[in-house]
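Read the figures in this text as sums done on the coordinates, not as results from a lab. Predicted, not measured: the structure shown is a model, and the values here were computed from it.
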Structure P
Amino acid sequence: MDALESRFLQYVNKNDDCWLWTGHVDKSGYGHFRMDNATHRSHRVAYILWIGEVPDGTVVHHKCAQKNCVRPDHLQVVTPQENTAEMLERKHYLARIKELEQKLDEAYQLVEELLEDKW
């Protein structure tokens, strides 16, 4: 095992199913890892470490739908169009829309409370 792989694995919680990234995770739920003086999504680094280079014009897709999973056999390269089609099939966009609507409702409520306090 090389130093990069060893450092990467410090942030991985392996269980019976997904290998979950325990390092930095962004607001969208994707893990991030520093490599080659740049920040990369952790699932992409996992793919590079254990499978190989990511071909131009493709993205690394989670077959398991777990955004912070870095288990190599849960990852595959697909075109951006295939990735989007899979996401739509899974209906993740519906959950995201519901989440954003809830945040918007909370913001409206806060504005109403602020306006009531002011008037």
Structure Q
Amino acid sequence: MIDNEPLAITSSLEPDRARIFVRGELDLATAPELRREIENLLSDGHRRPLVIIDMGDVTFCDSSGLQALLLLAEHSHRVGINFRLSNLTANVQRVFELTGTTRLLSIDVSRRS
């Protein structure tokens, strides 16, 4: 049996943006952790006008991961924060395309193989 790759989340805060780097699998087990981490960054004490989620090291994303990203994007929109995804790998981009999620999220066009 293969163990799931644990999720690792790091952030870089600049005056005008928060960049969140996500590594590992974004799935049923790890999506709540991502939501907690990013919701903390959306709180008043850490709020930046732009939040960029760098997905370049995400190896897998299931429907729970998609739902977490959609909920975070919706929450960001409600509080006036620009929420973007960047560096999607080809396999994660494909999942987003198959589910129609690309129409619902702001995704930077550059992606990794």
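Here are the numbers for this structure:
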read-out: Of the structures P, Q, the one that 52 was derived from, the read-out being percent of Cα pairs over 20 Å apart; value: P
read-out: Which of P, Q yields 18 [relative contact order in percent (Cα under 8 Å, 6 or more apart), calculated]; value: P
read-out: For -14500 (helix-only ellipticity at 222 nm (-39500 (n - 2.57) for each DSSP H run of 4 or more, over all residues; to 500), calculated) the corresponding structure among P, Q; value: P
